[in-house]
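Rule-based calculations on the coordinates, nothing more; no lab input. Note that the structure is a prediction, hence the values are computed from the model and not measured. Cβ atoms are built from the backbone, for glycine too; each structure is taken alone.
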Structure 1
Amino acid sequence: MLDKIKWFWKYYRNYPWVLAILLLLTPIQAALQTTIPRLIGFTIDFLKTGELPEHWLAIGLADLGREYGLGTTEAFGCGFIILALFSHALYVSFQSTRAWMNLRLEWHFRQDAFDRITVKGPDFFNRFRTGDLVTRMTDDVAEKLSWFACSGIFRLYEALLAVTFILIMMVSIDPVLTLWTAGPLPILVVIFFISASALEKRYDWLQKKISNFNDTIEACFSGVRVVKAYVRESAQMKKVNSAAKDRRQAEIAAVKITTIIDSLYEYIWQFGIVIVLLIGGYGVLHSELSIGDLAAFIYYVMWLVFPMFDIGHFLVKSRQSAVSINRLLELENVPPMVTDNDAVKGKTIVGNLSLKNVSFAFDGSDRQILSDISMEIEAGQTVAIVGRVGSGKSWLVNLIPRLVDPTNGTITLDDRDLRQFPLEDLRRNVGFVPQEPVLFSDTIRNNILIGREGISSDLIDWAIEVSQFGEDLQDLPKGLETSIGTRGVTISGGQKQRLGLARALVGKPKVLILDDCTSALDSNTEAALWDRLQEVMPEMTAILITHRPDTLEHADNIFVFDEGQVAEVGTHSALVAREGLYARIYKRFQLEEAVN
């Protein structure tokens, strides 16, 4: 429970004025509200007997009324109206404050979770599926936490104050009758402790089923082309149907136990009204209790139902919210593979790269993806990395923009360890085009810029021209403002790759990394692209993962990878003459190109 309080407090401490309003106005409103039934009781007794009740509130209102020329009944009536209006105004005030705070906290919860997720490494996204993450940031935040975070907590505060003030009023009327009426309270406490574990298990099960359902839907939509190509619509429908059925069963199970708990809290307290009618009625008949006091007492018992329901509702929702907080904490507790530092921006980056004894493996894994890699790349050089599938080429280039960090060894840029660069500064100077370009459901212009400012139209045009995307752009209906749909669904694979290349080039990086980014291009377009790239590459340090023979022949240096290690290093001609691994790979590349 303490970790949940700390989790909430880190958001609340930024809004001290909201806390002050809610903490101060709620008890004032509760005190005024609980005074009203007492005034009703005084009025009934005065109208029946014509005598002023011996109570400080009744005497004070009567004296105040006489000062303004009002009779006792009129004074009670005016007091009732003024208290009711003032109480309602306060209630509206802190209700609107709570509603505003609910929405504000919901925004903070979601934004904070998103910010934390974006700094996680590949291990995180292997562990948590997309649908599960979406569920945690939508259903867990909006449906389970948003209301509870402020309204739920302060409704409990309001309910506890109301119960306290009501019991004080009831005790002032008849302590013995109050004791009888408060009998159900221990039963309610026992019910909560018995049900708490069952509630948490049901809600945890429900959230997992919702995550599974969303993940199934996301996978189906993302792979809809494959589903249609293999005529697997019926199989996918069955899969979604099964996930929906599981979610429905979990929802029903959660609603059942919630309804049972809520009903127990609501209806057990109704016995208090029966007790008041029996014992209080007996007291009135034997002149031990006035009719006005009995009426006030009945009001108070009926009013207790609502705060007791709020308390029960809070206890149920607290278990539900605890599950959602645990699910968000689970995301927070996964450490990022790469951490930023407070280093200030250094001098202008030139592009000299050096890797010394670099190794990489995932935590807890015995498999070394990269082992003892050493490389020297001078600024302005174009180097190629070749090797069989799974030899570690892509993981090596992931290290340079610090998408992951090496587990051993050091990587320096201009004789400065990469960890000493602020991530924003480092990545601004590295252009990275992965094997599968990631595009967003937005316009072509925004996919090239991805939020970067200060990039001129001339620079965009240059990047498009170098990436050979200009002709395709002319055929699109709105040019740069054409929306390309989810993941670029409206453009071809080759267009996606060239758009990804334009995105990398437009930032004028000092280091350009191309990870086999021309695999979807036809031979003519690919040849034109590489010819144009070779013209601009001398301006930057270029690292290419490629199988194109012409490009390999023009590379300043070639690193041949095999099972996570550098097997051979040298120029194209030297490596071919050696007749080793590179020569065999190069011949295979030539054969593939000849066939295509």
Structure 2
Amino acid sequence: MFGEKFKRKYALSDSGVANTKKGAAWTIVVNLVVMGGVGILYRLMSQFMDTLTNAAPLPNALKYILLIVAFIGLSLFTHLKQYHATYGLVYGEVETVRLGLAERLRKLPLGYFGKRDLADLTETIMGDVNRLEHVWSHVLGYLYGTYVSTTIIAVGLFIKDWRLALACLWGVPVAFVLLLGTRKISNKMAEMVKAKAIVVADGIQEGLENVREIRAFNQEEHYLADLGDKVDEHELGMRKSELAVGLFVNAASVIMRLGVATTILVGAKLIASGSIDFMLLFMFLMVITRIYAPFDQSLALIAEVFVSEVSANRLMEIHDTPIAEGVEVFEPAGHDIEFKNVSFAYDEEQVLKNVSFTAKEGEVTALVGPSGSGKSTCARLAARLWDIDEGGIEVGGIDISTVEPEVLLSDYSMVFQEVMLFDDTVMENIRLGKYGATDEEVLAAAAAANCDEFVSKMPQGYQTLIGENGARLSGGERQRISIARALLKDAPIVLLDEATAALDVENETKVQAALSRLLAGKTVLVIAHRMRTVEAADKIVVLADGKVAEEGTSKELRAKKGGIFRRMTELQARGADWSLQS
């Protein structure tokens, strides 16, 4: 019952399975203790009936008082144990699952996040785990414990009188078969509600990220109306889902409750025929009041289990995604980056085809080409942020696909076009590049990245809070902080993806000069659209349609008639001339 399939079905850890076993065991004990109370009441009433009908002596009051006190004490003890096993232990399981999920996400290749909708992923991490938490604490132990305890009680009833037992319990399997038969409908409705919830989350996230554009183009009313429609669709979906599940659960409950009527009818007939006495029917009626109570809750719980399977499947999809693994030792012979017939595709879209080139240590290698030619993809593959489909990438003669990503990245500094900053001070945002760096090291890197100019104008200087993702900074200022991080890390390999794209000409020149001085001796891979940015590069690799079209120095490529680099340089020069004239 609690094997590997059960573990995957409910996205449980090993400790979670153990806790479910404890919860089920104590639920069995609680249900049997409750039936023990029914037994005490039945025994007491039987003796009273003997006194009334056969002039038997009155029951021993002290004996029954002691039994009742013992029953209350045992009931309190077992309920506390059940509460601890089903609720108390689950919070540890939630912590285990969340930490395990975070660890798994940390090890997944970044390509996975590029394919997943962030709102969908957030819903899985937060919403699905919360939903499963309720199932782990309120459902599993209780449900499986009820199955076992009811089976034990049913066996006892059949031994006592199979006719009354059948009349009492026939509705239970019929009710559960009805719910199981509607399982696909429940799951389909749950998936529909989940999809609509993600659409709403996407709409909210989209609005927060693009609030300036929405206001700038006076689209507030249109955006809010559209978001309102999405919320209404989600609410309607929830109503339909809850109505469908509620109808199934209530129908099953009604069918099960028909057992009361059949028990009375069968019992009356058996009493009339002299087959049983009234007290036996009385006992069965008392048992019914207790045996249906956990089943009433179980019917609702099993419906919740069906819905939770959708969340569990989404959670297991993350755990089933292969992680980027490798050895934890990286000792390359130098830091040349060599692409060997590398091919890579995003899903079905081929981005790189048999790309081969070498970025040598101590040189600046520039990747240029039209938009969509694969420049940024090459940079990410070089750092194993994604894994290639075919070919190989080596650093110092070592295949990077064999190295654990975190170990590999210790030798990389990266500045990407999209800068991510934290709601902290300028100082701490730069210090992110090197844990434990001194203030003097941070300030030196900041000065080299030309940060002093704008930081000196801030009220608290380098201790000024910059807002969420650097909201209080301009694009150029944010990018210079990102460059300062890379300089502070001082890694032997530096990847610059449009690192100076947001800088004006004057600041770009200053940063380029700083990079030229401070990146000496390192392997530098630069991606740029502006040709003037790569003029001083030791080597330029021109990509087009996912392939290496040209390769050489700036002077060599300019001299090539009909070449892509020459054409791009001329087009940008004309654009600059037109800009100056206008």
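Here mean count of other Cβ atoms within 10 Å over residues 35-42 was calculated and came to 16.1; which of the structures 1, 2 was it taken from?
Only one of 1, 2 returns 16.1 for mean count of other Cβ atoms within 10 Å over residues 35-42, namely 2.
Consider the structures 1, 2: one of them gives 7.4 for distance in nm of label points 7 Å out along Cα→Cβ at positions 155 and 475 as calculated from the coordinates. Say which.
Traced to structure 2.
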